[in-house]
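In what follows, structures are represented as structure tokens.
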Structure I
Amino acid sequence: MTTTTTGVRVPGLGALMADLSRMGADLEDTTDLEAATAGEVASKIAGAAPRVTGRLAGSVGPSPFGVEVSAPYAGPIQGGWPARGIEPNPFVDRGITAAVPGVEALAVDHCREATRHIKSSY
């Protein structure tokens with residue numbers, strides 16, 4: 001018994017597959033996106049921090065894990081401390097909310113950059 005195989009050749013398929021593979025690799029590399037996102041969020045949190053001396057806002061910055069607020073009194077200011085008469089001032093929450101449009105724009109730019117290899121026709 002003889003088996004024959006008929007194939008269909010799709011012009012440009014190999015180039016498209018290579019471009020899609022490159023796009024996938026670009027989308028997987030989120031190092032720059034994560035750094036930019038942490039910077040955006042840190043900036044908005046610092047901007048939302050209450051100002052007396054500016055030390056609290058100055059203690060906000062990107063960290064290897066996202067964003068860090070290093071001032072030791074950040075927690076009591078954020079969540080309040082009833083025993084000390086400190087009302088909550090959720091500056092971190094406000095900063096994160098304010099950062100959402102910028103973070104969304106960064107993510108869209110990352111995806112657009114990753115698709116730059118895809119041609120309109122093959």
Structure II
Amino acid sequence: MRERLGTGEPANDDVNSIPSQLRARLLDNGTRTANGEDHDPYPVVRLFVADGPASWLLTELDPDDPDLAYGLCDLGLGAPVLDYVRLSDLATVASDHIRCDADFAARQTLSAYLREAREACAIRP
């Protein structure tokens with residue numbers, strides 16, 4: 001049985017199950033942005049559609065609205081962009097298909113992923 005990213009708990013890969021320590025990192029990055037800090041964080045979480053090409057590399061949650069995430073968004077249409085996404089919208093629209101990649105480990109900053117995704121027309125985790 002897979003475990004939830006270093007917690008010892010069983011993995012539950014849906015969008016609503018981002019582990020608490022990763023949510024804390026997302027909120028920390030969101031607080032840095034809200035405080036006006038110029039930073040280029042590594043993505044913290046990768047969400048993806050289990051049976052499709054869409055994926056999201058998220059770097060932060062808005063500390064005043066933790067349902068609002070920011071990161072590199074790729075709907076699978078060949079045009080990845082930096083944008084905001086509501087986790088509740090993802091859960092409402094496609095909760096049975098959206099997964100949290102429990103094995104994701106960022107290898108570069110968000111801006112580097114953006115450059116790479118623009119060249120490839122898709123996110124390459």
Structure III
Amino acid sequence: MPTATHVSLTDYLRTVYHPDAEWVDGHIRERAVGERSHAFIQTFFIQYFLAREDQWNIQVTQELRMQVSADNYRIPDVMVLRSDAPFEEIVRVPPLLCIEILSPEDRMTDIQERMMTLSPWECRRFGL
């Protein structure tokens with residue numbers, strides 16, 4: 001089950017986490033990753049969108065940090081951006097789509113919080 005640890009934004013941004021972690025309201029949130037079924041589904045969506053990047057004028061990324069607000073840095077499993085989105089190490093523009101692949105240890109309250117965090121951006125979001 002993911003845990004939360006308090007850390008400053010500066011420390012979060014200059015620390016490498018394995019696996020990468022999210023920063024929400026001053027707390028580090030571990031992400032559930034590493035299972036074969038999770039990786040298989042993530043690979044499927046990445047390949048699906050990669051095959052359509054030119055046709056749909058999109059960019060697909062995996063596990064890329066995005067700054068949703070001053071207090072929230074999230075890392076969706078798969079993110080689809082417009083092809084003309086600025087190239088940034090941390091995404092700060094609303095993506096077209098965020099896909100979260102759920103794991104057995106994900107709690108419904110955490111999933112709902114994660115989805116609500118993206119609401120101001122009005123991007124499509126899916127939990128699978």
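Rule-based calculations on the coordinates, nothing more; no lab input. Since this is a predicted model, take the numbers as computed values, not measurements. Cβ atoms are built from the backbone, for glycine too; each structure is taken alone.
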Requested in this report: Rank structures I, II, III by relative contact order in percent (Cα under 8 Å, 6 or more apart) and report only the one at the top, that is, the highest.
Outcome: I
Query raised in the report: 14.6 is what came out when Kirkwood radius over Cα pairs in Å was calculated for one structure; which of I, II, III is it?
Result: II
Report summary line: One of I, II, III was used to calculate distance in nm of label points 7 Å out along Cα→Cβ at positions 36 and 68, yielding 2.4; that structure is I
Requested in this report: Work out the source of 0.30 here, i.e. which of I, II, III gives that when FRET efficiency 1/(1 + (r/R0)^6) of positions 28 and 76 (r between Cβ atoms, R0 = 35 Å, to 0.05) is computed.
Outcome: I
